[in-house]
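Below you'll find a set of structures to go through.
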Structure 1
Amino acid sequence: MRFDIEFGKKTMVVEIPDGNLIGVVEPDCAPNPFTAAKILGEMTETNPDTNLETFIEKVRGQDEVFVIINDANRPTPSYIVLEALLPILSTVKNVTVSIATGSHKAPSEDEIVSLLGKSYSELRSCLHIHDAADEEAHIYLGNTSRGTPVHFDSVVCNASNILVIGSVEPHYFAGYTGGRKAFLPGHAVYRTIEDNHSFSLREKASLLNLDGNPVHLDMVEACEYLAHKNIYSIQLVLDCIGNIAGAFGGSLGSSFEAAIPLCRKYFVKEIQEKADIVITVAEYPMDISLYQSQKTMENAKLALKKGGILIFASATRKGIGNTTFSDLLSSSDDLQGILDLIERKYVLGYQKTAKFVEAIQRYLVLLVTTLADSVVRELHMKPVSTIQEALDLALSIKGRGAKVLVMPKGSALVPWVEVNE
């Protein structure tokens, strides 16, 4: 069977023998995607005590609103929500739109244009970009019960009315993205993010899990320092091509929790058996770097037999990204020694190193990317030029009866086998 697989700005063709292919898994497409008008209607038809109109009335009374959107590392189509809200926002005297970068780099101007969409000309002048490295721009609010010092961006701390626009997707150690993520890591200082993410090494910090998840619980507790503010949250669930399948409004917690069942419907797919070979592709925008693309590999591991071959494809448009994880990974051939070092002294980004090591120890990882072959080898993976070349090699190793599974949009899709439960 022939597949045309998107890889950056081009298409890679791969032929998979019918006898080897056991399935292609990807998120569903929404039958009736949300438009800007539909989002606005949905937000005003919810509980009167928590709907958008109630929030806006308070905003108009105080004449200021602080709007939070995701950065270019997330697929959230914030521009659609901003388009819906612009007529309302234009009646408010003091509007600030803040990009929740977390520990990521500031977006380029082209990325800002994409994030704001049709609202760019009206909102560009009131844009704030969070900078986790600027410690003086943050205010210390206290510690969580787990000891995380909560330092939030001063613009968040000084805002009375906050409108959060986010999206809920599966996340490999926070359980799910969205909701509380707008503040931690979105508007937190670097060391707050680092302390919170250090819990990602704990067993319950895992994909789709919120129960007892120390990363999630720490994030929620940190956000309680903002509980006195007038906060309204719009959380989106996207479909296979990035259209909006659902929109949920209310408090930060209630909107997040309401979105999870629909998120699971679109992004968690049951498979009958694990494969010998999994082809997984980091789709835009998760292909921005190897650092971000790692989530694609993490999902694919759930569908792969131990000792299997993982064909991991990412255009890595901006290279490795945060090099903290790759510097450690390439520093030694002693993979267990690397894990021991991480356990002794955690640094933000090391959770990625640990996950890469886990994959490399369990599977043969064939990396199809734009990174130099020498760099890929230093990271203990095998560089391959095309997905077809990788598949041919994998089949030659695993034999004619090898079972192959394809994940064309691997960063968002979670393949679920009953034994994973």
Structure 2
Amino acid sequence: MDLLSLAWKNLWRSRRRTLITLAALSFSLMLVQAVHNLSFGVYSAMIDSGVRAGTGHLVVYQREYVTSRDEQYSFDPRELPAQIGALAGVEAVLPRIYLPGLAQSSRESRGILLTGVVPQAEQQVNPFLQGLPVSQQLPSLNGREAILGSRLLKELQLKLGNKFVVTLQSRSGELVSEMFRVHGVVTTGVKSIDKSLLLVGRKRAAALAGIPGEIHELAVILTDQRADRLVYPALQQLLQERNELIGISWDEAMPNLSNAIKLDYASQKFIFVIMLLIVTIGVINTLLMSVMERFREFGVILAIGASAIRLRMLVFVEALLLGIVSMLFGSLLGALVTWYLQAVGIDLRNFISESLEFGGVIFDPIMRADWDYSYMVKMAFFTLLLSLVAAVYPAIKAGRIEPAEAMRHH
């Protein structure tokens, strides 16, 4: 207790230097926590939006389809949608069909990806379809109504209500054509999707391809993306009796988005490491200067019988106190900044003229943070550890002081 009290008093002998060091440590911790929570919130929103419009948090394919994306590899879902839908944490199960083809109007033709969906289920989950007026939503599984991407509609020179023809290769290898009518228009903000998106009812798409009752993808939407740790093992268990099928997570099914997020996190970590190294140098400087200023004082202490280990312990306790205060104050600041970024966010709409695409998913111009408590605790204790590591050299220096030499020091 005497050592703790002495260390605390020593820190405040040079009030300005201690305050500067505490401010640097606390501000660095706050910055690391707040920036990470902002990225965590933005990426969570992007992942949720991307998987709801794309492959789902979890997805079931025929094994060969994962790598080839060949429309020949379809499968009969049988009772799987009902079984998966009954699992805790599952919000929706979406059967989908993907068929490359050609869309032709009386003026133009364009390559498209015909997507067969279950209209009511998709409209409740898919963020691109939720904004559609009721009059433009697909009415049935087997109708000839279609929803087109806005760029595709423009390039085909079509309008709502116009008819056009879709041509594709059926399972038998023959070219088949069918006439559809423009029933709705959707703008995703992703150019490649808006130029090729064509949604129709699942049964109509399956009949056109000659694969009645079959699908290419079974997208599983979760109530919370963190629930995949519980749902994924249960999904694998359901698939045990069907060896031709495989269940994978969104990061395997959407590698572009996953790799973009990983790359951004890696660059953040590099910046954080540089910043923390600079702060570490500041802590070393504070403790080393404190030792040098008390050179004569330490010599006297050693001369009256104190051990070198006790002096080293004193320096480490001073570092420990610096770390604890910085950890608490920095975490408080980090929590306040995170709360603000979650409630208000950072609005980029005044700085960008259009929506941004990141990893094939639309980037919300209003960036909002989310809480990653485990990371905040980890960084707080890392700051404490950083302070103790920074004290190693000053502590060694203090322990090597010779009493006779220190007594002559001015």
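All of the numbers you see were taken from the coordinates with simple rules; none came from a lab. Predicted, not measured: the structure shown is a model, and the values here were computed from it.
For which of 1, 2 does relative contact order in percent (Cα under 8 Å, 6 or more apart), calculated from the coordinates, equal 26? Corresponding structure: 2.
Highest-scoring entry among 1, 2, by volume of the Cα convex hull per residue in Å³, is 2.
Here P(r) over Cα pairs in 5 Å bins from 0, in percent, for residues 83-330 alone was derived from just one of the structures 1, 2, and that gives 1, 5, 9, 11, 11, 10, 8, 6, 5, 4, 4, 4, 4, 4, 4, 3, 2, 2, 1, 0, 0; the source is 2. If helix-only ellipticity at 222 nm (-39500 (n - 2.57) for each DSSP H run of 4 or more, over all residues; to 500) is calculated from each of 1, 2, which structure is the one that comes out at -17000? Computing helix-only ellipticity at 222 nm (-39500 (n - 2.57) for each DSSP H run of 4 or more, over all residues; to 500) on every structure in 1, 2 gives -17000 only for 2.
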